[in-house]
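K.L.:
Listed below are the structures to be examined.
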Structure 1
Amino acid sequence: MTQRGEFDEGLTLGAEAVRIAESGAFPTSQCAAYASLADAFLVRGAFPSAIALLERGLDVCRRWHNLDWFPEYAASLGLAYAQGGRLAEALPLLEQALAQETTMGGGHRAIGLMALSHGYLLAGRLEAARTQAESALSLARERQERGFQAWALRLLGEVAAHDTPPTIESARAAYQQALALANELGMRPLQAHCHRGLGTLYRQTGQSEQARAELSTAIEMYREMAMTFWLPETEAALTEIEGR
């Protein structure tokens with residue numbers, strides 16, 4: 001549901017899962033419920049709500065020495081911290097998450113790589129971000145995890161777009177590949193992000209009509225899914241184009 005942008009239904013079911021898990025005495029059930037609900041908040045951009053759940057879940061992991069859940073929680077919480085501007089807390093947690101996932105040889109390494117890449121991107125460490133995103137893409141392709149491939153491609157587009165100067169063709173190609181996969185898989189939040197990325201890129205290159213179309217699509221999708229965190233910046237970019 002989360003990846004399809006069906007947040008309201010997902011949040012309702014997630015809240016019920018948390019209620020049931022907390023009524024019992026099974027830490028593993030609590031970890032699963034907190035993680036599921038937090039993921040919906042995280043993808044929607046409701047970072048304070050995601051952080052509250054992830055901190056609660058991470059505390060359960062630590063108290064009960066549940067190492068299986070720790071890397072996923074640490075990666076998600078680190079990403080939520082990073083999105084909220086708490087980079088000093090985010091990066092060590094993201095690095096720890098990936099290191100432990102690698103040691104354990106679990107199935108969530110692509111998630112850890114992408115979360116760390118995003119953290120490095122927000123911290124302005126572009127080459128480190130690119131390296132992690134490329135590793136995530138390679139691993140996702142090897143494991144035929146097409147959803148992760150799409151998210152990793154979008155990350156590579158973001159990194160290229162933030163190069164100085166922006167690596168325009170690389171960014172465009174990565175965004176378009178990510179969007180094609182997202183369209184095929186019905187991943188609407190990712191579609192919206194790709195449209196925003198392309199619109200921002202076209203604005204930088206003076207392609208006003210293309211920029212307007214992409215940004216308008218992103219805004220419409222963000223509004224439909226109530227992904228309000230990204231709306232102000234996207235609307236400001238569109239206003240700038242229309243005011244020229």
Structure 2
Amino acid sequence: MPLRIAMWSGPRNISTALMRSFGSRHDTVVCDEPLYACYLARVEVDHPGREEIVARCETDWRKVAEFLTGPIPSGAQVFYQKHMAHHLLPEVGRDWLAALQHGFLIRDPREMLLSLSKVTPRPSVLDTGLPQQLELFRQVERRIGRTPPVVDAKDVLLDPAGVLRALCTAFDLEFTPAMLRWESGLRATDGIWAPHWYAEVARSTGFERWRPRDEALPAALAGVHEQCVEPYRFLYERRLVA
């Protein structure tokens with residue numbers, strides 16, 4: 001049966017690298033943040049390329065949902081959808097999500113905030129996507145009666161083969177070593193915002209080795225970090241391990 005995977009991440013994670021990984025499979029087609037234009041059309045945020053994204057990409061979430069739950073492009077067996085959890089605004093309906101299988105990609109909030117604050121100087125807890133990930137996780141868990149797969153970015157970077165194998169097993173999908181390497185450069189499947197955000201991934205040919213970040217968290221982010229700890233810990237305790 002065709003498999004539609006919605007992988008929900010927060011910003012400044014390894015979400016694009018994970019999309020590259022699934023895009024390296026011969027049976028998979030990928031989709032890059034399909035709700036981004038819907039989000040930008042409704043939220044006042046200063047993102048590079050904002051006007052072009054809203055003008056050229058679909059801003060009606062109903063049409064996006066129809067695409068994501070419809071025939072899989074190119075006749076592929078697997079449709080991997082990279083999503084940012086904060087793009088799932090309250091006004092976006094949820095019924096269509098039942099047609100997808102869901103996974104969650106998380107990252108230590110301290111590391112994520114250190115990176116996010118460089119592009120969003122005063123992020124809120126909602127900008128991290130963690131509350132939205134937790135809400136959706138609980139909804140999916142109630143609906144399917146089991147724990148949906150969660151992977152942590154650090155785990156993936158420390159043991160890509162092991163964690164990806166566990167993730168594939170959770171989706172009843174065969175792991176292939178092709179998921180560990182890819183050609184450098186941008187892709188036709190990347191969003192039109194890729195030139196603004198994907199410089200590091202474009203240079204990569206595989207998952208980078210995890211490196212600790214020793215920077216001190218700015219005092220201005222302490223409150224947001226505190227709000228992130230509980231949802232992150234809840235999801236982290238339920239993560240897949242190799």
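All of the numbers you see were taken from the coordinates with simple rules; none came from a lab. Bear in mind the structure is a predicted one, so any value in this text is a computation, not a measurement. Cβ atoms are built from the backbone, for glycine too; each structure is taken alone.
K.L.:
Assuming 3.0 is distance in nm of label points 7 Å out along Cα→Cβ at positions 50 and 226 as calculated from a single structure, say which of 1, 2 it is.
P.N.:
2
K.L.:
When FRET efficiency 1/(1 + (r/R0)^6) of positions 26 and 210 (r between Cβ atoms, R0 = 35 Å, to 0.05) is calculated for each of the structures 1, 2, which structure yields the highest value?
P.N.:
2
K.L.:
Suppose helix-only ellipticity at 222 nm (-39500 (n - 2.57) for each DSSP H run of 4 or more, over all residues; to 500) works out to -26500; of 1, 2, which structure was it derived from?
P.N.:
1
K.L.:
Taking 28 as the value of relative contact order in percent (Cα under 8 Å, 6 or more apart) derived from one of the structures shown (1, 2), identify that structure.
P.N.:
2
K.L.:
Further question on the same structure: Figure out for me which of the structures 1, 2 the number 3.1 belongs to, where distance in nm of label points 7 Å out along Cα→Cβ at positions 34 and 186 was derived from the coordinates.
P.N.:
So the calculation was done on 1.
K.L.:
Any idea which of 1, 2 comes out highest on mean count of other Cβ atoms within 10 Å over residues 146-153?
P.N.:
1
K.L.:
Let me ask something additional. Out of 1, 2, which structure matches 18.0, 60 when Rg and Dmax of the Cα atoms in Å is calculated?
P.N.:
Answer by label: 1.
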